[in-house]
Structure 1
Amino acid sequence: MAAVASPHPLIHANLNYFLELNEGGTDVIYPGTATDKLRPLKAVSMPISDIRDCEEEFLLDVHGFAFVPHKSAEQKYDDREQITRVVYEEAAKLLRDVTGASRVIPFSHLVRNNLVETATEVAKKADPKEIIPIMTPSLLVHVDQSYEGARQVLDANIPKEAERLSQTRWGIINIWRPIALIQRDPLGVCDARSCSESDLRNVFAQLPSQGAGSKVSRGAGFKVFNVAHNPAHNWYYASRMTPEETLMIKCFDSKTDGRARRTPHSAFQTEADVGGPRQSIEVRCLVFWEDQAVE
């Protein structure tokens, strides 16, 4: 399916970058809490190119992301069991077809269908460590896992096979898809080649308690990358994405041979945003190339 050219191929929008520690930022976050919803960041206006206006083909191993048309059999995305049965199987097949991977294991997903402003207003009235169970677009430049965090994901999700599969090439790739036409809070992706290792900031994400309470407990957590601003970053998005289109986002690749290992991404807001909350789903997948060397 050919992409339709956008009448506005280049826009400028604020992207929220990591606020350095000496500027009042933090390297420990509490995902889902009021504190996290109100976390101070560094908003920087950046140019963002529309993929639909680009002649270049975007590739996971080169740019860290890919724009891939794909129609799902699922339409509502409101039944968790249906998602894990139907959508996960679709995601695994699609990634095998696109990447040539020998094995794909979807391990989690997120459905986002609320306005950022809704969660922010609730957070302002809540206890700082209270969980705010309102899923919204993430207005933060980040990579879902750091290199160490990726191994944590591998060990946590397939503990019996993790050691064996980690001896061959493996990675983590997200498939992001609209549930309805995107008219606000589009997803931006950064060309991995334009983001240097020195732009990455290790952040510890403290997980909330799994008990009956709604406060954060100490202990469990995982490592992610937040990203410091660099004017060299090249940003892209696909305007007015539909449910028949996906963005694949590489979060980790064990290969260290010069190919893209990770790509920062973030939702962003523009003056042209209209309509109700953005509705989207992302499926996170462990991906294995068992016929390739790990590095």
Structure 2
Amino acid sequence: MTLEQLRYLVALAEEGSFTRAAERVYLTQPALSVQVRRLEEELGVRLFDRAKRPLEPTEVGRAVVAQARRVLEEVEKIRALAEGQAALFEGPFRLGVIPTLAPYLLPRLLPRLAERWPGLELSVREELTPGILQALLEGRLDGGLIGTPERLPGLEFTPLFEEGFVAYVAPGHPLYAQPALHPLEIPLEDTWVLSEGHCFREQILAVCRPGLPRRRVEFQSGDLETLVHLVEEVGGLTLLPEVALWTLGEARWTRLRPLAPPGAGRTVYLVCREGALRRPVAQALGEEARRVFQGLERPPGLVCEGGLL
């Protein structure tokens, strides 16, 4: 077993194709196939299900690939010790971001990262929280930004900032006339929410008034902007996180209503693997994300003491 074979193994697992993996590691496809089969013969197990498209690791293959990633990371730690910590901010860094943060935080965050660390090759993936956590555990991501206080062995969670929720109300809705809304006044049957699987959906359902009939039209969406358009064209209301408000534009601010008493909101966390090689990079990226949030434009009159709307 060689380190090169482990690199080939990880590349094949991530690409799902012998052709693409061979291009990535600068081998011919037959040569890559031979190396992977030799590794399988040495271990006495099949590491990939070759009948599936895209190619998928077997159950034992997934465990071997995860361990291979850890071995390769330990090798990189040796190089980092020799080159110094500054070398960690060069080369690839893979970041996962939940959909209710990505379109609002990344347009401001990415230029700052490129300016501060021009040698950092950032690869960003929009993903739901379970996918981000699993990818971190398996070594397919180096860091993640999520909005729920998950706790998993092997992962480190650092709170970055707290943000409040704000109601976005159609002018024809009865609650539009109120300057602020009590959470228990918000009717679930009038509220547009994200599709199942989004942590923001569960957070909103916990805020809205429970036990009422379902709305007449059900719509499954993974995009907050779609919910905003539904409020504008169909009616009703939705709840938005504070990070999303700067993209609305002043013409839409008249439809925003704070929650009173304030407090409904979420904490955004940076997640990385405990003891990971790129942990200093993840922590520095998290600090930049915190600064971006603190500098976002907010509608006047909505910011409350303590940071929550």
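Read-outs throughout are calculated quantities, based only on the coordinates presented, and are distinct from any laboratory measurement. What you see is a predicted model, and the numbers here were worked out from it, not measured in a lab.
Across the set 1, 2, relative contact order in percent (Cα under 8 Å, 6 or more apart) reaches its highest value in structure 1. With respect to volume of the Cα convex hull per residue in Å³, the largest value across structures 1, 2 is given by 2.
Given that semi-axes √(5λ) of the Cα gyration tensor in Å, for residues 228-275 alone, derived from a single structure, equals 26, 16, 8, which label among 1, 2 identifies that structure?
1
Quick one: helix-only ellipticity at 222 nm (-39500 (n - 2.57) for each DSSP H run of 4 or more, over all residues; to 500) came out at -12500 when computed from one of 1, 2, so which one is it? Label of the source structure: 2. Upon calculation of log10 I(q)/I(0) by the Debye sum over Cα atoms at q = 0.23 Å⁻¹, for residues 28-75 alone from the atomic coordinates, which of the structures 1, 2 produces -0.87? Going through each structure in turn, the value belongs to 1.
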